[in-house]
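Q: Please find the structures below.
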Structure 1
Amino acid sequence: MPNRYISYKDKKLRSLLYVMLCSAIYFLWFFTLEEHVTTGYHIIHVGLDDYIPFCEYFIVPYLFWFVYVIASWTYFYVTDQDTFNHMSRFLFAGMFISLFICTIYPNGTDLRPAIDTEKNVFTMLTGMIWGADTPTNVLPSIHVYNSIGVHIAISHSRRFREDRKAKGLSLMVCILICLSTVFLKQHSCADVLAAGLLSYTMYQMVYVPVTEAELKGGIGRRRRFITRQEAD
């Protein structure tokens, strides 16, 4: 029993160190791009973007993204190591691919309108976000990709896979966050589409093999159970 407990603690520590290392690499890479990609980048702008009005109220779900991602990550680290590990692999794989795309194909948007930051608290918060986050390195949208990743993790977790209310609430939050990126003019619809395609690709690589293994394991256990019953 003590050896199992130590082994479990070691696995959790390794998982935490993995997340910390990947986070350090990501932020170093991201801020390097933010500093150097300031001119001469490709503008991401599609026709549909012009039909979507700016709406400052979407700053609420946009900022809630930080709670959604960090709270889910923390919860699964404490309660469900497998889900935490799969979620971490999914998120970091996509985040690094996104940065790689932005490195070889510098990109940005020209969508942000002039706003009165003193109009209300929502425009003030939007102005603060715009001031801190340049309109570059946007394709694919990491905001969208991570939101999809968190929802997938919640939907596949042992704790919530049968909980329709929790999955429904998570899906609603995910959709609102994705919508916020275009209604706040942080991203083009092309960025959202690219994040969706990347999410689908990474889902096939991270989650589908696990699901198939679980199904095969379940079928194998059922066959062994039936065999024992017949023998009895």
Structure 2
Amino acid sequence: MKIGLVGIGRMGKVLTSLLAEQVDLYIFDRNLDQMNGVAAEFNVSTIATLEEMADLDIIILAVPDPEVVSCIKVFNTIEKPLRVINIATNVGQDMLNHIAAPHVKCICAKFVGHADEIALGHSPVIIVNQFPPELVAQTVEIFQFVGQVIIGKADLVHAINTVAAQKAIEAAVSIEDALKQKNITDPAIIKSAIRQVAAGIMKAYANGNLGPFAREIVHSVKTRIQKKDM
């Protein structure tokens, strides 16, 4: 199976690194220097134009939201059946169905994850949309090399990632403010408190391996939340 990957930004490069040895991968990016550099690094083939992607079995779009629409419009002009996987969080399945021509079949596969964390080897959850059914198995087959695949409503990822990002940023800003109120203003200390202590504890909480100190804090926080909700 020949797979095309459009977009070699942060997520595109991560996908290239994970798929390069697993599938017959061809990449495309308008930034030729970046595309050629990634191709050389991971020993994959390049495609000269977006239109040439039509000769492949399936195409993954790892591009910003507006470019997803632009790519689909280009594919609409190509008189060949095309299969397209969109990973952009904010582009929904209904939008794809609306803009794609009948010969361009699209499916969403969205990441509950962050490109930098995936690059470090942390496996994300990927929700593959359950429709259209003829693309589900092929999409799962590809993304099983990237993370844990769940078939469901891929568009839920927008809400999941929005909640996670908002709460994480609120926590980071709150930590920064609380330390400054204690006259701790050294940027390196604040950065380490957020990046090392806070992020490390959040990962340990998610993995269920908190130490005694953090477990006591979790108990205190949950008790306070329960009292607040009463």
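Q: Out of 1, 2, choose the structure whose coordinates give FRET efficiency 1/(1 + (r/R0)^6) of positions 36 and 52 (r between Cβ atoms, R0 = 25 Å, to 0.05) equal to 0.25 when calculated.
A: Of the structures listed, the value fits 1.
Q: The value 28 for percent of Cα pairs over 27 Å apart, for residues 20-155 alone was derived from one model only; which of 1, 2 is it? Please report the intermediate quantities before stating the final value.
A: Numbers: 1: 28; 2: 16.
The correct label is 1.
Q: Suppose relative contact order in percent (Cα under 8 Å, 6 or more apart) works out to 13; of 1, 2, which structure was it derived from?
A: On the way: 1: 29; 2: 13.
Computing relative contact order in percent (Cα under 8 Å, 6 or more apart) on every structure in 1, 2 gives 13 only for 2.
Q: Next question, about the same structure. Compare distance in nm of label points 7 Å out along Cα→Cβ at positions 148 and 180 across structures 1, 2 and report the one with the greatest value.
A: By distance in nm of label points 7 Å out along Cα→Cβ at positions 148 and 180, the leading structure of 1, 2 is 2.
Q: Ranked on Rg/Rh (Cα atoms, Kirkwood Rh), for residues 140-203 alone, which label among 1, 2 comes first with the largest value?
A: Going through 1, 2 one by one, Rg/Rh (Cα atoms, Kirkwood Rh), for residues 140-203 alone peaks for structure 2.
Q: For structures 1, 2, which has the highest computed value of distance in nm of label points 7 Å out along Cα→Cβ at positions 12 and 124? Let's see the in-between values first.
A: Details: 1: 4.1; 2: 1.5.
Across 1, 2, distance in nm of label points 7 Å out along Cα→Cβ at positions 12 and 124 peaks for 1.
Q: If helix-only ellipticity at 222 nm (-39500 (n - 2.57) for each DSSP H run of 4 or more, over all residues; to 500) comes out at -25500 when worked out from the coordinates, which of 1, 2 was used? Before the final figure, lay out each step's value.
A: Values: 1: -25500; 2: -15500.
Only one of 1, 2 returns -25500 for helix-only ellipticity at 222 nm (-39500 (n - 2.57) for each DSSP H run of 4 or more, over all residues; to 500), namely 1.
Q: Turning to a different aspect of this structure: From 1, 2, which structure was distance in nm of label points 7 Å out along Cα→Cβ at positions 132 and 188 = 2.6 calculated on?
A: Details: 1: 2.6; 2: 5.8.
It traces back to 1.
Q: Can I ask one more? One of 1, 2 was used to compute mean projected area of the Cα convex hull in nm², and the result was 16.6. Which label is that?
A: 1
None of the figures in this text is laboratory data; all of them are computed from the coordinates on show. Fair warning: this is a prediction, and the values are worked out from it, not measured in the lab. Cβ atoms are built from the backbone, for glycine too; each structure is taken alone.
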